[in-house]
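No lab work stands behind these numbers, since they all come straight from the coordinates. Note that the structure is predicted; figures quoted are calculated from it, not measured. Cβ atoms are built from the backbone, for glycine too; each structure is taken alone.
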Structure 1
Amino acid sequence: MDYKRLPDKQGLYDPANEHDACGVGFIADIKNRKSHKIIQDGLKLLDRLTHRGAVGADPKAGDGAGILVQIPDAFFRDQVDFKLPIIGKYGVGHLFLPQDAALRQKLEAIVTENVITRGQKLLGWRDVPVDNTDLGASVLPSEPIIRQVFIGAGDDCPDQDALERLLFVIRKQMDNQVRNAGFQTDDYYVTSMSSRTIT
C-alpha cells in the first residue's frame with residue numbers, strides 16, 4: 001500500500017472527496033522552555049483522542065498516532081556513541097524500515113548515498129527501542145524496524161535554514177529513488193527529517 005498518495009480517480013471514486021477525521025492537539029510552553037512534562041502532557045492528550053483514531057476488528061490495531069517535539073539534543077547526546085555537532089548543525093531522520101535485514105540494508109544504503117551526494121555528513125544511526133506489547137496480533141507481522149539517521153551539516157550549509165532545506169531535498173530524493181527502484185512503499189517511510197523537530 002502506498003501511504004504517500006491517494007489512489008487515482010476511477011469509477012465512482014474521486015480522491016478530491018477525501019477527508020479525514022484526525023484529531024489534533026497542541027501543547028507548548030509559551031516561554032519556549034524545554035521540559036519532559038510537555039511530552040508527558042502530549043501523550044496524555046493522545047490518550048484522550050483515541051476516539052478520533054480508526055480501529056478495525058482487532059481493537060489493538062489502530063491507525064497510529066504520534067507527537068512532534070523539538071530535537072532532544074541532550075537526550076541524543078546521552079544515547080548515541082558518536083559525536084554530534086552543536087544543535088542546529090545536525091538533523092535527524094526518523095525512519096520506518098522493513099524487518100527483512102537484507103532489504104533494510106539496501107534502503108539504508110539509499111539513505112547514505114543521498115546524504116553524501118548532497119554534501120552532508122552521515123554521523124551515524126540509532127536503533128529506536130520499542131515496546132510492542134500493546135500491538136494487536138494482526139499488526140505485529142508488519143511492525144517496522146524504527147531507526148534514526150543523524151546527518152551533520154556539510155560545508156555548504158551556512159546556517160540552520162540552509163540545512164533544513166537540504167534535509168527536505170534529501171528526503172524527497174530518497175523517496176523518489178526508493179519508489180523508482182521498485183521497492184514496496186510500505187517497506188519504507190520517513191516520518192520526519194529535520195534539524196529542528198522530530199516525530
Structure 2
Amino acid sequence: MIQITADQIERVNLILSGVPKGAEKAMASVIRRANNTVRSEALKGITSVYAITRQNVRADTTIKVRTQKADGGVVGMVSFAGYKIPLYRFNVSPTLPVQRATVSAAVLAESGRTPFAHAFIAKMKSGHTGMFERDGTGRLPITEFMGPSAAQMAANSVVVEQVEEKAQEVINKRIEHEITRILNGYGG
C-alpha cells in the first residue's frame with residue numbers, strides 16, 4: 001500500500017505553518033504526482049509481465065486519475081476500466097489471415113506460445129482482425145478468443161509491487177520538493 005506517514009504530514013504542517021493552506025497544497029501536489037506515476041508505472045509493469053504493447057493496452061482501457069478532498073484530507077485514486085482485450089493483441093502467430101496455419105498465442109511475456117488446434121485469424125467486415133474459433137461444424141457462428149482486461153493485468157502481484165515501490169519513492173522525493181517550492185513563493 002502506498003502511504004504518507006504521520007511524521008511526513010507533521011513535518012510538512014510544521015514547516016509550512018506560516019503559509020495559508022500551504023500543507024494542503026503541498027500534499028495535493030505530491031498525491032497528484034504520485035497518481036501520474038502509478039498510471040505510467042502500471043502500464044510499464046503490464047507490458048513487462050504480459051506480451052502486449054502499451055498502445056494495445058490503452059486502446060481498450062479507460063484509466064482515470066483523480067485527486068480529491070475527502071474527510072479533511074486529500075485522496076488520490078487511479079482506476080482501470082475496460083473490457084477483456086482480444087487475444088490477437090497479445091503475442092500471436094501468424095498475425096495475418098493464412099489458410100491452414102496453426103495459430104499460437106502467448107499472454108505472458110516470459111511464456112512460449114501455445115498452439116490452438118482449431119483457431120484461425122480473420123478480418124471482419126468492420127475491419128477488426130482477431131483470433132477466432134468455430135462453435136460448431138458449420139461456417140458460423142464463430143467466437144473470438146479473449147485475453148485478460150487491463151484491470152486484471154494491473155492487479156497482478158508483480159505489477160502491483162513494482163508500482164507501489166516506485167510511487168512510494170516518488171512521494172518521498174516530492175514532499176521535499178513541494179516544501180521548497182512553496183517556501184520559495186511558487187504555488188503558494
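Observations on the structure shown:
- Comparison across structures 1, 2 (criterion: Rg/Rh (Cα atoms, Kirkwood Rh)) gives the highest value for 2.
- A value of 17.7, 64 for Rg and Dmax of the Cα atoms in Å, for residues 31-118 alone, calculated from one of 1, 2, originates in structure 2.
- Taking FRET efficiency 1/(1 + (r/R0)^6) of positions 23 and 127 (r between Cβ atoms, R0 = 30 Å, to 0.05) as the criterion, the highest value among 1, 2 goes to 1.
- helix-only ellipticity at 222 nm (-39500 (n - 2.57) for each DSSP H run of 4 or more, over all residues; to 500) from the coordinates reads -9500; which among 1, 2: 1
- Among 1, 2, structure where mean count of other Cβ atoms within 10 Å over residues 39-46 as derived comes to 20.0: 2
- Top of 1, 2 by distance in nm of label points 7 Å out along Cα→Cβ at positions 15 and 111, largest first: 2
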